[in-house]
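Peer 1: Each structure below is given as structure tokens.
We did not get these values from a lab; they are worked out from the coordinates using the rules stated. Fair warning: this is a prediction, and the values are worked out from it, not measured in the lab. Cβ atoms are built from the backbone, for glycine too; each structure is taken alone.
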Structure 1
Amino acid sequence: MKKIYSLLFLMSFLLLNTVKADEGMWIPLLLKKYNYEQMKAKGLKLTAEQLYDVNNSSMKDAIVWFNGGCTGEIISKEGLVLTNHHCGYDAIASLSTKEDNILDNGFWAKNKGEERAKPGMWVSIVQKIEDVSDKVLAELKDVEEKNRPAKLQEIFKKLTNEATKGTHYEAQVREMFKGNAYYLFTFEKFTDIRLVGTPPQSVGKFGGDADNWMWPRHTGDFSMFRIYANKENKPAAYSTANVPYQPKHHLPVNIKGIKEGDFAMIMGFPGRTNRYEFSQGIDLAIEKVNPTIVNLRDIRLKAWKEVMDKNVSDRLVLSADYASVANYWKYFIGQTEQMKRLKVYDYKKNMETNFAKFASGKSEYQNVLNNVDKAYADYKPYALQRTYLIEGILGVSMNGIASSLFPYANALKENKDTAAIVKKALAASLAATEESYAAFFPSADEKILAQILEMYYNNIPADQHPAIMSKILKSKGKTNSEKFRAYAAMVFAKSIFRTKETYEEFIKNPSIKKLKADPCYALVDAFYGNYLTNFKPKVDAFNAAIGPEGRAYIKGLMEMMPEKTFYPDANSSLRLTYGQVQAYDPKDAVHFEYYTTLDGVMEKYNPADFEFNAPQKLIDLYNSKDFGQYKMANGKLPVAFITNNDITGGNSGSPVIDGEGQLIGLAFDGNWEAMSGDIVFDEKYKRTINVDIRYVLFLIDKLGGAPHIVGEMSLIK
């Protein structure tokens, strides 16, 4: 048995030390030092400086952080930006009306004068990345863990001010390796962003929620915008005098096609991964947090769907919110399923077993895992309180509006009752809730509130309930369900937030007494106060306890495996991942090819199903095989393809680039079999789903009738 155990341990240790070239979201600044030779071996033809350079034009200058949640790429010398349809969805939906329904019908500007501005949109382009770890860590020396967050904000402010002084740039410091390293990113931010074109959502969202996170995929998931600047090519607020931005670099577009094994790299702004999570965090996610998020979101989705199915106008209003909530509703279902199937908990536990052997006798590391066990044991009984507050109570639109008046109430509570402070707080609330009322449907929200309150009551221990719960249970009704429905009905009938008009009337004549007596505000204040008083201190204590252990754990892993090149978790900072075009076998006797074609769209086409409908013009183009220069050698039209790149949310819209720096597609999804990828990269199953650039251009040219937009690009044929 000892020999078998020793062999298993050795195999496990070797597995941990094996660096997979396709795994990792790498900081562009460090590519030359750590990754360049591997990238060349896989097919990269560019120099390291062509990927990232501060002083000269490089690939990074064509990559934009799109509105804080996605990525886009500049593909013309006139600031034309390509991103996903779902990244532009909110703008497209908000610019749509029943009379001018560009969400359903599509839109292509015939000239720059027809391009449509969307207030609030922005893109940022990274100018420089700097390692500031030594500076930050020096100032953190001897700082107590409980004071660390505040001290970090102080340090970050100092460093960003220094980096941007005398410029129009913005800057952010990003924490890496759970606080073992820090990098400063300097940006140029543009706010005059205009919609150039979008396919109809029956193309841009073909397959809907049914196909979401799935392969094979047949979605034309793209939209196009343009960056505008002043005449000096600098960022400026929207003005008719602004002109198209002249980028330092734009990506040439390759329509020669791809084949399996081709090099593929993706540069973008991946959102969040947690690859260094402890096994206890995995267990908590699988057993408690993920199922709760899914159930709470399911309540909202069902109520909204009832509204959306009634008429087109309401569907347009709710479409963006519904799509956003539905996306991660399905994500958490898939993540939980795949963490179980791929035995991620066991994998993490095995890693910790290896670490414990390494840490034995080393004072810096030997207590790490025991301290983690204690921290989670203290935290688990209360872990769902924040989930219920954010996803549940504040997920109800009217409750969110009511919470916007917390600053007003707090200002008065702290005797900051000067007219200026009160006026500012009320104005901030009014501004924050403008969009909320635009998508506010009380009939749906009332149902949502009743069900969420009942779910909270049934699943949270009674000794954790806010005091208001006893009042709620005194509502009329024979069953608890009836009581929760009656209470929700009362709230929506009597609250000052029940309509935009009654809310604005209150803002004109505010009264703290009236606010506190309001049933909606009282409900939100009770749940939020309960969290702040009884559970936030426990969350803060957990974070303070787990923080140093996470840092020590990663530092220890690096010492344990000195030959391995580690990469930091994604955190919405610019990263590059590289790999290859690659098919896969999801299960026994099943093979998934690396590409799909328009044939698959026609196979799935169902005019009776909103998610699988398609424009008649697309069907006509298919029947006539009018694919132009975008068809493959076999005469078929490519739609999507897969690579083994390592991406996550935030990479939506990221360019897929070949070894010569040319655009071959854009990333838009991950695959179902590797939904646990934010926690553990799975070499066998992990795939990135991309729309083929040839399908994008076909849709612009042939379906959209906008060849002038294709003519803007630098095509490689």
Structure 2
Amino acid sequence: MPPKLRSGRGVLLRSASVGLVACGAVVAAIGAGCFPGSGPGLLSPEDGGGPTSPGLDTTDAAPIKRDVDLGDPFAVEGLTPSHGPWTGGLRSTVRGRGFPTKVRVFLGGLEVPAGDVFASDPTRAAVVIPPGVPGAVDVKIRDDATAQERTLAGGFVYDAFVVEPSSGATSGGTRIALKGSGTAWTTGTTVAIGGKACERPTVVAVDRIECITAAQPAGSQDVTVTTPDGVFVQVRDAYTYSDSPDGYRGGLSGGVLAGSMRVLVLDAYTGVPLAGARAIAGGDVTTAIIAKTDAGGLAQLTSPTLTGKVTITIAAKCHQPVTYADVPVDTVTAYITPVLDPACADGDPPSTGNGTGRSGAQIVGELIWPGGVEFQKAGWTTVPNPARATERRAAYVYVATASPLDAFALPDATVAITPLSEGVRGYAYSLITLPGNLTLYALAGIEDRSVTPPRFTPYVMGLARGASAQAGVQTVGVDIPMASLLDHTVTLAPQPPAAGPRGPDRFQANLAISLATNAFAILPSSAKSRALPLAGTVPFIGVPPLSGALATESYVISASAVTGPSQGAPASVIARFKTTDTSNVLTVAGFLGVPVLSEPSTGKWSGRSLKFTATSTLDLVQATISSAGGLVAWTVIAPGGTREVALPDLASPLLGADPLGLRRGPLQTTLYIARIDSFDYAKLRSGQLSSASWNAYAIDTLNGDY
């Protein structure tokens, strides 16, 4: 059985310090069986290895070598994977024999840039596939030292279309787009994922189709497109179902609101559709259009009044209500959070929590230092020797985080890769993770576990993009070149907003490194804090240069003016801006002014409206109104121009006898106002409701009563 991960949102990371322990310490650590052929030195059947490898006679007690013809000493045998999107960017492994470290690779006559080719041993080279034209292309390798060339006819196939996003929730409801090349899609063209129809297919152009995914188990699925005249195109493993947060779980979509609206409601913890939830169109229940969701979690609202913009509130027994104000489109997908109350243990509908099992994926490879003899290990020359008896040299492999504001976490000492770790050309690691197309990075440095908290100072970083992790499958050969020295400094000169009577009183800054779209590396020195008023600059020492594998990336800076040691409200945050400059002091300005709530306020709240004032230009408004000590919270979401939202009375008997809203008693309201680059409220994604997706925001909180 493949390993089962039961974490709700995190990624479970294990790395092996001995190359052949993947079926021992690594997999045993999660209480599961083992993957076949784990660890460097064990060849998979794909590689021609295993107990029935050609060239070995296993009929006697001891294997005896037979004379065999191993074939051309310089050869290209295939690519894994052997197909990919026409847009390029896929990480693939070229397999063959006799590769030099500087082997050249060509696809369809186009040479892969030298920086995108990494030969980790004479039998394989990792490449990043360049863009191409759909169809099969020849793969050619060349050794300049001997002028030898070999060609594999039709060795790689460019897929006719690419799916964006390429992954989403197992419960479905993700809006995807298929981008084709040379396609001629017309109205009536259908899309299927894993044999299930993709709902509401819309042909936007001859080379673009949009649709909404159906529910499927975790793992990769084929995507097919069929035109009305019967032309059928299939792309293998083009879409991955996963319950990991991907930023596309729910939100607003569809066409212009014109008389009908579709509301899909799902449990945020399990992804299960919620039957019996109320969808309320309007701010007054006496005049609102109200519908209940069916067994599939779908409510269809129809009325001539549903035009232009409408406020939609979704509420269900034992779940937290949510309101989307001024919705201009005809589809709302809402993941609503269960109320964690013992009285809701059986729920209506019930919630089983977020402990659902899911199949894990395994990635194995090596950390490779430059400077060694061809296809032999190089030492950790870029990491100094320990200065104290309590220190050691160690490295750790991480999955890139989705948020530049995430905190750095040092894994358990037992999973470290060290200079004693085994490997062929480097130092072996093994990673158990959730499925998906992942970006990995590694940090190597000096750690000291004798202090509290443990201290880790990295000196070098490595990067591997496009590691394909499929449920229950082992991905081999994802080697990470340790080539980026952490020897640069980024220096900030903040211009925080003026403090009010309640704050802010301190400055906080974070630095992350972009690795891909919505993928970031977090360093141990990623967070800095200073008291306000601020004197002098704030330096981040020990960041990598933006060269080599990081040449197209940037430093991602987040800065905030906060209040108190808990770094709370009032607060104003520059949530994300990018820079590539390590030569100059960077001015940090553009903080939003703190908003002022008028309803709810410090007095008694009617439960019927949200009102506030703000002086800044905004893109998004989000308020969380919570009762019963935070047990029940009502989230209100609105476009940036909104300053008042009418809310329905969720205690009204017109909605039935079930308790749907807040509990009576003390109330706390937290108001966020945000600025988001290139934001379109009509295409709001649930991932954009996280501060990690905001470029700047400000917060205030007030306590009242309900």
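Peer 1: One of 1, 2 was used to compute mean projected area of the Cα convex hull in nm², for residues 250-401 alone, and the result was 16.0. Which label is that?
Peer 2: Of the structures listed, the value fits 1.
Peer 1: One of 1, 2 was used to compute helix-only ellipticity at 222 nm (-39500 (n - 2.57) for each DSSP H run of 4 or more, over all residues; to 500), and the result was 0. Which label is that? Walk me through the intermediate numbers first.
Peer 2: Numbers: 1: -13000; 2: 0.
This value belongs to structure 2.
Peer 1: Hey, distance in nm of label points 7 Å out along Cα→Cβ at positions 514 and 546 derived from one of 1, 2 reads 4.4; which structure?
Peer 2: 1
Peer 1: When Cα extents along the principal axes in Å is calculated, the result is 73, 72, 60; to which of the structures 1, 2 does this value belong?
Peer 2: Traced to structure 1.
Peer 1: So relative contact order in percent (Cα under 8 Å, 6 or more apart), computed for just one structure, reads 24; which one of 1, 2 is that?
Peer 2: On the way: 1: 24; 2: 12.
Answer for the origin of the read-out: 1.
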